[in-house]
Structure 1
């Protein structure tokens, strides 16, 4: 059994911790934190990580999808099923959510391993994502970042073989967040880190190494969760891992990204994994999971088709205004954002078009169109079309800058773009993650899945989250520049 592929996603923005310190007159902590935009959540980020992981993979071969997060948008509704729909996977696959703990990603990996080992599946995609809101005016603002990652667990050969795992469970006193809490709560930091975290991780790693008769000198890479760099180093010191073997958790660049952290660290290993390397993976949260993997040396080709994590960090734009960060996360008490109604019936009925992004292609003249109408807008042929999966790349054909979007006024205008899709067809989308005054006709763009609004009033039973697509400046264009 192996990990056959991987994918990562970082939001387009980062906030210097210096800006937080200046806002609250805190002691300045160096580095930056990864921050999601206002129209992103754990589902939209998970979709992007999943898409990268599935590059070159036959979608029909995936027979399971697990979603791991502590910030799932839905408390009672399978978030994994929505992600499965957006990724256009088969509807007869195994889906499940793993929620409520930062250990959810590695726990999902354990379940995927056992499921495939039992012969009940061949390929299971694990997508993990978190967007945790830190309480303003606390040190957690320095500590929490946003990100997503994914791995494809397979019965077929891959980039790293999964040899096995070792897990422990402990009932810790924190951190924790109850169902009605807006922010993460803590008990006593020294207890949570020195006793709970350190003890759990060390016990899991020692149990794994004893199980597979590994000694510290045989460990080539160790990628594991840590609340901060200090205690990440503490684990390495106690376990006597070589300094070169310890994988950077990227806290100085991203902060603690929560559930995806172990997979983000593992991705940096996969980018240059060598045959025969012994790799340890660790996740933490009310206990710990530890995995033993061995590299196969076959990840070089996949690495060429995936943006390296540190390259993603370099391409993040810096937010120079701390207030923008607060506003984007609705952490300041200002005018309540407009809530639009979102019809569950419409979401269900139009899933093929709205979530899976299918247009139609005329069988008579070959014209591609979206939205989908019975008659071809080019040749007029009626009911003579086939479904067509729209590409996620295109070029701006024309655009306007609008301040009024959905009856809400924006100080900064939103580019509304008509996109000429690669391969034909056009689509009208709002643009995000951009400087609106730098948008030009002819610019290359990527089409991405984003959150449009939170939905209407609960009393009207129309408060499902409205997801759809937007466009953003092309990654390929950014790379060229």
Structure 2
């Protein structure tokens, strides 16, 4: 099994990897399908189902789909160009993607939020259609956004298509047990095994440049969040808090005013900075999703800024170790809040971050596996209940607490010898089963939990 570090950490846009990035990617795939078709097209249409319908407005799913049909993709997304394009689309009731004729598309009538007909394959389903010049549908595809920006067609999902396509890799572990056995027999760290796999597929130069860009985008996102205040969009009137907290923390530095637990505020503020940027539709890195994008970068910044002896040279090992754990969770369970609740998003992110921190602080593969298990275990059962469908409450603070749990998990694991009662594989399977048993209203539909118990929302 091989899931690249560049699959787990994708550069994209907020506020949601499954509800914003995924639909935009699906639209791009549908345009490619149209370009490869011999038909003459006159227009496009679409319908959003399940969680994509229930929380679609709050997650900007409609906006992402519209822009995707106009030719925008997450990797090169430009906010100003997108705003200009949206205005033109609404004015002309058409889209003009490269390589295709101008297509009729009225966002008000041609993109439907279908709340009554969920699709069977996944909670995040959408159907895209192309019409001939007379308006009859001549091409159609069903897509599922399965979390973290990953998209599968209906046939691909039914066939159980894996993200792993290509030549065999040196260390193809599919479970934590296999990962530990390969580490023991090879004498390599988890990061070293993951690095060998990556280089075998992507080459040294592409791999090195790619991991450097991942951290650069993550850190830039933190810096923007720490420097920006104001009100987040969407109607909840949630204030950005990261800048104010950061300014207070900086003012207290060196004045012996802070209690020891203030270190938790540093971890939280880094994570909150990222998730406030995500909520505002800024550029973020899925880690493994947008809703959980703050945990991993926050723990890296904690390591760099607050741990004696920390060095930038170990960031690559952190990301590789985190990606290895994230890949196991995705392959054996889920990273989708719509499929398994927030345990699959912030829980997975905390496990990834705990493993990465444990690794760069000298942990053995057994201690790394233990750190990931501790972090994930103590997120089991966490629901996904965004208020008004926005990735703001409780998502922003939840990332801060996820970072704190990740650091605590790594610290506990480093105090041990790697032996522990619950294997990571068992914890991942428990998360999968818990997600399957969880009521749909607690899985990113905003039909339960905090989403319905906050007044005036």
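Readers should treat all values here as calculations from the given coordinates under stated rules, not as data from a laboratory. Everything numeric in this text was worked out from a predicted model, so none of it was measured. Cβ atoms are built from the backbone, for glycine too; each structure is taken alone.
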> FRET efficiency 1/(1 + (r/R0)^6) of positions 201 and 265 (r between Cβ atoms, R0 = 30 Å, to 0.05) was computed and gave 1.00; which structure, 1, 2, did it come from?
Replying inline: 1
> For mean count of other Cβ atoms within 10 Å over residues 17-24, which of the structures 1, 2 scores highest?
Replying inline: 2
>> One of 1, 2 was used to compute helix-only ellipticity at 222 nm (-39500 (n - 2.57) for each DSSP H run of 4 or more, over all residues; to 500), and the result was -15500. Which label is that?
In response: 2
